[in-house]
Structure P
Amino acid sequence: MPKQLISLIGILSLALSARPQVVLQLNAGSRASWGTNQDLFIDQQGHCRYYLNEVNGKKEDSSFFSVPAVQIDSLLTKAQQLGFFGLNEKYDAGRADGAGIFISLSSSGKKHSVDLRNEDLPAIHELVDRINRILAPHRIRINYGQ
């Protein structure tokens, strides 16, 4: 294999491994065949990506911004206090439509996800309230039908 190709593969591997880890992944909104969904990704450096899409795939809005790392740390501390990492992975009221939220958090080597459908759970409600306070200056509000 030519040295240039090996060098290029090494550089690409380093660049990909240097990407900040996503600490929050969220999908909220309709669980029916109509309506909208919100997707939010926040990495450990506070870089945020937000998307609002129709369930049928049509993009409505997107936004890219940063929040202070201290707010990310505060969110992860709040998740710990609320017992997020000990919640069940799925809460489902058993209806085929309605609304819901999927939240995945990574903190201190732990990763946990909760999928909430057609239900409201106080710990998730409080966590989303904290997320909405972080997003408020960017005129974004997560809504999962609560």
Structure Q
Amino acid sequence: MATHGLPKTPWSTLDVTHLPPSEALLLDAMRAWSAARTPMQAAALVLAAEGAQALAVPLDILLRTASPTLRCRLCEKTGADEAAVLMAVGLAQHNSRSCALAMMLRVAAPLPAYQSMGTVLTLAAGMRALGLLLANPLTSAG
């Protein structure tokens, strides 16, 4: 599957203070996961702020499967892999599964990208069920 031709993610190299709330929560959870000795518990603690601690399980599986490069918790800008994961979850939440897969292919090799799609969809649906709506990256892209 080709990954070129997709719009640039609106969150790449963006100051994290300008992220929408749902994207900021997901990014904080991903960064907490990467920096902790007990990753899933650290992510659950961040997600608990919005009552979404159960989403730590699919997030843990997603991050272990796709192995995106995550920046430190204090970095002011989003990284390319972080932005791609945010965009993949947002696209999945807006029923653009093939585009979500294309974004995961920017992060991981084909097999891990395909394997991560179940958890991308689970994470997207779980966030939607809790009212944590991500922006539609295809309409937000510049």
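Computed from the coordinates by the stated procedures, all read-outs in this text should not be read as laboratory data. Predicted model, so just to flag it, every value in this text is computed and none were measured. Cβ atoms are built from the backbone, for glycine too; each structure is taken alone.
Some points to look at:
- Label whose coordinates, when distance in nm of label points 7 Å out along Cα→Cβ at positions 33 and 89 is calculated, return 0.7 (choices P, Q): Q
- Distance in nm of label points 7 Å out along Cα→Cβ at positions 97 and 129 - highest-scoring structure of P, Q: P
- Structure from which 1.1 was derived, distance in nm of label points 7 Å out along Cα→Cβ at positions 49 and 73, options P, Q: Q
- Comparing relative contact order in percent (Cα under 8 Å, 6 or more apart) across structures P, Q, the highest value is found for Q.
- Value -18500, calculated as helix-only ellipticity at 222 nm (-39500 (n - 2.57) for each DSSP H run of 4 or more, over all residues; to 500), assigned to which of P, Q: Q
- Per FRET efficiency 1/(1 + (r/R0)^6) of positions 65 and 113 (r between Cβ atoms, R0 = 25 Å, to 0.05), the highest-valued of structures P, Q: Q
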